[in-house]
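Listed next: structures, encoded as C-alpha cells.
Values in this text are rule-based calculations from the coordinates and carry no lab data. What you see is a predicted model, and the numbers here were worked out from it, not measured in a lab. Cβ atoms are built from the backbone, for glycine too; each structure is taken alone.
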Structure P
Amino acid sequence: MLPASKSRGQAGETGKGFAVAAGEVKALASQAKNATQEIATQIVAVQTETDAAVAAIRRIFDVINRVGETTTSIVSILDEQNAAIGDISRSAESAAAGARAVAGHVLEISGAAATSRGAVDDVVRTVHDLMDRNRALGQAIATFVSEMRQAAS
C-alpha cells in the first residue's frame, strides 16, 4: 500500500500543480482579455484622433485653397490698379504737356498784347497830336476868316 498511497499522493500533488497552472492560465487569460480590451479602446481613440486630424487637415487644405483664390483675386485687382495708375499717369503727362503749351501760348499772347499796347499807345499819341493840330488849324482858319471879313468890310 505504500506504493498506492504514494501514487495517490503524487496524483494529489500533480492535481494541485494543474490547478495552480490552470489558475495562472486563467489569470493570464483575464489579463490578456483586459489588455486586448485596452488595446481596442486605444485603437478606437487613435482612430478618433486620426479622423479628427484628417478633418483638420481637410479644413486647413480648404483654407489654403481659399487663401490661394483670394491671393489670385488680389493679384488681379493689383494688376487692374496698376493699369489704371498707368492710364492716370499718361493722362496727367498729357495734361501737363497741354498746360505747358497753353502757358507758351499765353506768353506769346502776352508778348503780342504788349506789342499791341505799344502800338495802341503810339496811335493814341498820334491821334492826340492830330487833334492838337486840328484845333490849331481850326483856330488858324477862324483867324483867317475873321481877318478876311475885316479886310472886306
Structure Q
Amino acid sequence: DCGFLCLPAELDVDCEMMHRDRWKAVLPAGHPLAGRKVFPAEALARETFIRPEEGSDFEVAGILERLGIRPAEVYTVQGDETILAMVSAGLGVAVMPELMLENCAYPLAACSLEGDFTREIAVCVKDREAVSRSTRLFIEFTKAWVEQNV
C-alpha cells in the first residue's frame, strides 16, 4: 500500500517526491488586482480572507505568518470547493495550491505570491523494499503520468 503526503512527512515512511505545487493568491475574476503577476502581500491584509477550517489550515497559516499578514476579516470554511465558490462569488480572496485551480469551473484569477511558496507532494510507503509488485507498478505509472500531465 502507498499514500500521498506533503513533505516533510512526520511519519516513519519512505517517500519519493512527485510534484512541487505552487501556492497562489486566488481572486474573483473581476477583482481589480486580478491581472497582476504578483499579488501584493499587503493587499491580503486588506481583503476579506477565506481560509480552510482549523486543523486543515496549517499550510495557509504558515504562508500568512511568513508574509507577516493578519487579514482584517476572515471566513473559516470547510472544503476547497466551498472556498473556490465563495471567492468566485466575490466574498473574499484565498491562498490555494495551483493544482486545485486546474480545470476549475469557477471564474477565478490566480496570482503568484510575494516569495516562493510551494508544497512538495510525495508518494510514500512504509518500507520501499517490502512493497508489492502491484504497488510498485502503480507508483511507476503515477510518476510517469505526473511527469507528462502536471
Structure R
Amino acid sequence: MSNIFDMSEFESFEKDLIKLANDVMPKECKKFIRTQGNKLKKTTLAAAKSSVNAKNGRYHKSIKRGKVYKYRGNGAWAIRVYSSDPKAHLIEDGHRIITRGKGKKAKKHYTKENGGKECGFVPGKKVFKKSQQSFKSIFDSDVEKFIDNVIVGGIK
C-alpha cells in the first residue's frame, strides 16, 4: 500500500476556479483586489507614521494605491501600493550622509567630487517590506472568504 497523493486533480480544480472567477465574475475580482489594496495602503501608512518622522508629511501624503491591472506573467489581477515622493527611495533603502563642499557646484550637489566628506549612513526604514509581511495573514484570510463566496456564487 502506498501513500502517494495525486495532486493533478486539485491543480486542475484550482485552474477551473481561477477561470470561473476571472471569466464569470471579473467585476467582483476587481472590487476584491481594490479593497485589498486599500487595506494594504492603510497598513503601510500606519507603518510609515510609526517609523518615519512626522516632519516628513510629504512622504506620508505620497503613499498611494494604484489601479487594478492584469499581471503580465500569469494573467492574475494585481494592484500596487507605492510612494510618489521623489525621495521615498532614500527613506526606504537608506542613504549616505555627505557634507557640503566648497565652490559653485557644491551648493547644488552634495558629492565627494565637489569637496564633500562622507560622514555616515542612514539605514533604510523598509516601510513597504514590513507592511507587506504584516499584511500577508490578513490577505490570506480575506482570500479564503472570497473563494468561498466565488464557489457559492458559481454554483447557482
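One of P, Q, R was used to compute semi-axes √(5λ) of the Cα gyration tensor in Å, and the result was 32, 16, 13. Which label is that? It was calculated from structure Q.
Figure out for me which of the structures P, Q, R the number 10.0 belongs to, where mean count of other Cβ atoms within 10 Å over residues 81-88 was derived from the coordinates.
Working: P: 10.0; Q: 18.8; R: 15.9.
Label of the originating structure: P.
As an exercise: Rg/Rh (Cα atoms, Kirkwood Rh), for residues 25-88 alone, calculated from one structure in P, Q, R, equals 1.65. Which structure is it? Label of the originating structure: P. Which one of P, Q, R has Cα Rg over 2.2 N^0.38 Å, for residues 57-136 alone, as calculated from the coordinates, equal to 1.55? The read-out comes from structure R.
Please state which of the structures P, Q, R yields -8500 when helix-only ellipticity at 222 nm (-39500 (n - 2.57) for each DSSP H run of 4 or more, over all residues; to 500) is computed from it. Label of the originating structure: Q.
Determine which structure produced the value 13.8 for mean count of other Cβ atoms within 10 Å over residues 33-40, calculated from the coordinates; the candidates are P, Q, R. Attributed to the structure labelled Q.
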